[in-house]
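A short reminder: the numbers here are calculations on the coordinates, not readings from a lab. Just so it is clear, the structure is predicted and the values come from calculations on it, not from any experiment. Cβ atoms are built from the backbone, for glycine too; each structure is taken alone.
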Structure I
Amino acid sequence: MSRKVSIAYTADYRDKSGKFVLPGPGWDLIREMTGVELEVFPEFLADVTPEQIDGYDLVLTRTLARWSEKSFVGNNQLLSLFRNGVGYDRIDVAALNDAGVMLCITPDAVRRPVAVAIITFILALSTRLMVKHQLTRDGRWLEVANHHGYGLTGKTLGSIGVGNIGHEMFKLAVPFGMKHIAFDPYLAQGALADVDVKLVDMDTVLAESDFVSISCPLNQGTRHLIGEKELRKMKETAFLINTARGPIVDETALVKALREGWIRGAAIDVFEQEPTPPDNPLLKLDNAIVTAHAMAFTDEFLYSVWAQIHRQLSQVIRGEMPEGVVNPSVWENPRFRARLEKFLDSTR
């Protein structure tokens with residue numbers, strides 16, 4: 001007699017009151033899967049333990065949960081992790097490979113929403129939207145005229161990293177008439193012909209851009225990639241935008257840059273520590289727009305991210321290699337093959 005597929009999701013998918021934080025019709029696709037038992041981890045632990053994953057075939061994991069080699073000790077059942085996004089800096093991929101566990105991410109779901117978020121920040125910064133909003137709410141109507149914005153035509157938009165999101169950002173920015181430059185050591189110039197982006201070194205992006213957007217992954221090489229030295233290379237009239245990962249930017253240096261006028265302003269959706277403490281100086285600065293790692297949370301995202309994970313889950317359950325696999329070599333790993341065969345035998 002076949003058993004149900006056992007799927008769990010980490011407790012950081014729920015807020016302190018127990019409310020699910022990423023709902024919508026896309027989530028319903030997973031919640032209503034037949035032949036599946038769906039459960040939530042009973043508690044959130046910053047480091048996932050073997051006890052938490054015991055008994056589960058598949059696990060959905062969010063931003064805050066860390067996975068290390070210790071997470072998989074003694075486990076012979078877990079087939080794959082599914083991450084609703086593209087960043088997996090809290091997941092030790094080498095440990096996954098050793099344990100014979102796949103990791104799936106959702107690049108198709110985040111490409112447009114995050115790119116739109118970057119464009120939103122560019123427009124908000126250039127029009128001085130937040131200042132005008134607050135002055136108007138305060139009844140200081142005539143003062144708004146003292147806070148003019150900055151046109152985009154002829155300005156330079158620079159990106160550090162041009163993967164799916166960076167490429168999509170440049171596509172959306174084409175009508176604004178800006179010059180496009182980028183630093184990405186993993187790309188060839190021909191890959192960006194459709195968005196008219198010139199690949200340059202990072203110093204050039206920092207020195208020439210009016211808007212510097214960060215769209216690279218967080219890893220050992222990019223942690224504090226943007227520090228005091230890099231911020232001092234930027235124009236005093238430039239803006240920094242970070243929708244990637246907080247630790248890519250040295251927050252202490254950024255606060256100093258904003259306070260002392262090394263740059264004109266910043267828009268930050270990600271922080272070195274998340275949730276960021278309420279006394280974080282970035283939250284108090286008039287020339288910084290701050291959001292809680294949620295700019296991409298739209299109805300479009302909430303449907304497409306869960307629809308992609310639903311497809312990935314279904315593929316694994318059928319014994320097929322899923323889309324969006326970070327470590328595809330695991331598919332031939334003997335440990336993975338053994339547990340996949342056992343899984344298929346027990347659920348069919």
Structure II
Amino acid sequence: MRLIFDERQLLHRPDSYFRQGAFVPHPEQPERAILLRDRLLRDGHLLTAPRDHGLAPVLAVHDADYVAFLQTAWSRWCAKFEGDRPAVPNYHTSRRRGRRPEGVVGQLGYHATDTSCPITAGTWEAIYWSAQSAIEGAERLLAGEPRVYSLCRPPGHHAYLDSSSGFCFLNNAAIAARHLQRRYVRVAILDIDTHAGQGTQDVFWEDGSLLCGSMHLHPADYPPYFAGYDDEVGAGPGDGASMNVTLSRGAEDSAILGALDKLIAEARRFEAEALVVSLGLDMAADDPLAEVAFSSEGFAKAAMRIASLALPTVLVQEGGYLGPSLAENAAVFLSAIEGA
């Protein structure tokens with residue numbers, strides 16, 4: 001399978017973030033992508049660098065002011081403050097009556113939902129090429145390839161139209177799905193990360209041409225907390241085009257595969273013409289952030305179920321952190337979906 005990745009995606013190097021009352025080491029590190037890339041290359045997958053498709057596909061999803069903010073935030077931050085400390089918001093708006101401020105400190109809070117997305121010297125370049133990897137994956141499908149793996153790092157499925165969230169800046173899966181609609185009218189996004197793909201859902205909340213299906217740990221006491229509940233189904237023209245299937249803490253293969261079966265059945269009912277998979281490897285039992293216990297065999301079975309849809313498919317990497325089985329689970333998943 002073709003593997004899309006650009007070395008510049010490694011330039012975002014966050015040290016820490018504020019979580020549960022303390023500064024902790026940031027789990028979204030470049031080493032994640034290096035481990036995945038190197039293992040998949042050993043397995044014979046073809047590494048291809050993405051072409052530069054520009055900002056138009058990004059702006060087809062994201063707010064233009066937000067994208068401009070991401071492009072300039074680091075230089076503006078450095079101009080205001082001496083030193084090279086990361087740009088982290090200390091103000092946030094509820095958006096109920098909030099206005100977009102002019103200064104970089106205020107805009108950091110306006111365009112971020114939490115403290116997990118520090119902006120550093122290489123952040124814009126990394127997230128730009130992460131998005132380009134997703135776009136390249138979609139382009140390869142449009143050119144006739146049956147399936148492609150876009151190694152997107154930083155990840156994207158928590159990012160909203162105009163704000164970062166949960167390690168995510170640009171919503172790679174949403175960008176790829178919208179790009180696929182240049183040819184395919186009905187696109188399904190299946191999110192199998194341990195965290196809800198609430199950003200993707202929010203992007204397409206009122207769009208009935210895309211199915212947003214996500215299975216994840218119940219968010220009542222787990223990130224993203226405020227969205228991803230079973231009764232969220234979309235609104236207006238998108239009513240019924242969002243689907244959330246929640247899992248309990250400690251869920252194992254049978255429960256996780258059962259949740260996936262519901263998403264796959266919905267994709268069939270939706271009559272999807274193409275598929276974007278937000279691939280979260282953080283459901284593994286040994287992942288630092290997971291509270292479910294998916295096995296390598298479970299990942300293989302999930303891949304075969306997804307392959308049974310027989311749709312042009314772009315796999316977009318989401319979560320999956322520095323646990324012992326990270327690279328193995330990626331290899332198993334790609335091998336199984338190719339074999340199927």
Structure III
Amino acid sequence: MSGSRISIPTLLKVGKGTLQNLGIYLKTGGFEHVVLYFGNGLINMFGNSIIDAVKNEGIDILEYKELDTVRIEDIINLAFEIDSKAQAIIGIGGGKVIDTAKYAAYLRKLPFISIPTSASSDGFSSASASLLVNERRTSVPAKMAYGIIVDTDILKSAPEKFIYSGIGDMVSKITALYDWQFEAQHGYSELNDFAVMIAKKAVNSFVRTPFETIHDDLFLKELVDSLAMSGIANEIAGGSTPTSGSEHLISHALDKMLPNPQLHGVQVGISTYIMSTVQNHRFVRVNTIFEKTGFWDYAATLNLNRADYEKAIEMAPSIKPHRHTYLHEDEYRKKAVDVLYNDEVLKKVFA
């Protein structure tokens with residue numbers, strides 16, 4: 001008998017004040033020599049206390065610096081300048097530094113520890129990185145995190161828009177899974193039942209979480225846990241199909257079209273509502289979570305343009321021509337445009 005082997009994080013710590021225990025976690029994992037990469041401005045904000053927490057456990061920090069690049073050439077140079085004694089690469093910050101650290105770890109075959117400072121997408125838990133290759137954003141293979149450490153106090157200190165982005169990205173699994181089933185029914189893909197189960201459990205657990213505000217510790221922990229599970233679903237499936245469907249294609253098209261696109265998860269969330277209505281699948285649930293969390297209220301402040309979304313809907317199939325989501329069929333693109341212009345909920349969101 002033969003079976004498949006997948007990588008999953010060995011370490012997951014989500015809660016209040018977890019970063020002050022980083023040195024303890026590293027020591028428990030047997031790490032003695034590490035490299036720390038921070039996002040812009042984070043060393044002054046809280047980086048020095050993290051450095052102290054690591055050093056206090058007798059762990060050697062070979063290098064620490066702030067990074068602000070996702071150019072693949074820069075990261076290749078960075079990776080091969082890392083001291084040969086390094087046993088782990090730790091990325092602390094937003095999407096840029098997480099992607100840079102995980103790709104450097106991939107190149108050097110080192111464990112990667114992911115410490116996101118916002119819950120804006122599932123990128124912190126995925127085995128891919130969005131980098132600039134020949135000046136174009138490209139998804140490349142990267143390192144699945146050995147560990148994920150999230151301090152909910154730091155998530156609370158980030159601007160609310162990042163939480164809304166995470167909410168949008170998490171809820172998108174509803175439409176992404178339906179697209180994957182649609183592809184499988186039409187012979188373009190094959191479902192992995194275990195990956196489907198993990199992704200479903202992740203999104204259902206999140207949308208059923210009771211909360212008073214989006215800053216509740218339980219809500220933030222559930223958001224992060226569910227985003228982490230999404231990354232594992234992708235690892236099981238060997239690709240992003242469990243968590244990225246037609247709603248992501250619209251967002252990727254907007255990224256290509258617009259000089260200043262909105263946050264990934266915000267665009268994805270809006271597109272999720274459009275596509276859940278097109279699919280006639282759980283759009284009431286999507287609308288409810290967006291209303292209760294304030295996602296729609298935030299989106300309504302962004303002066304969004306329907307024409308941009310219409311163009312993105314038309315462009316969506318060309319983003320991933322090898323896939324076959326609902327938007328790869330003409331009748332559903334027409335229906336999506338109709339929803340965009342005539343849905344009562346969206347009339348309150350778009351300028």
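One table, with the values for the structure above:
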read-out: Structure (I, II, III) behind the derived value 3.8 of distance in nm of label points 7 Å out along Cα→Cβ at positions 161 and 185; value: III
read-out: Answer label among I, II, III for the case where percent of Cα pairs over 27 Å apart, calculated from the coordinates, equals 39; value: II
read-out: Which of I, II, III leads on mean count of other Cβ atoms within 10 Å over residues 57-64, largest value; value: I
read-out: Among I, II, III, structure where FRET efficiency 1/(1 + (r/R0)^6) of positions 9 and 137 (r between Cβ atoms, R0 = 30 Å, to 0.05) as derived comes to 1.00; value: II
read-out: Distance in nm of label points 7 Å out along Cα→Cβ at positions 121 and 257 derived as 1.1 - corresponding label from I, II, III; value: I
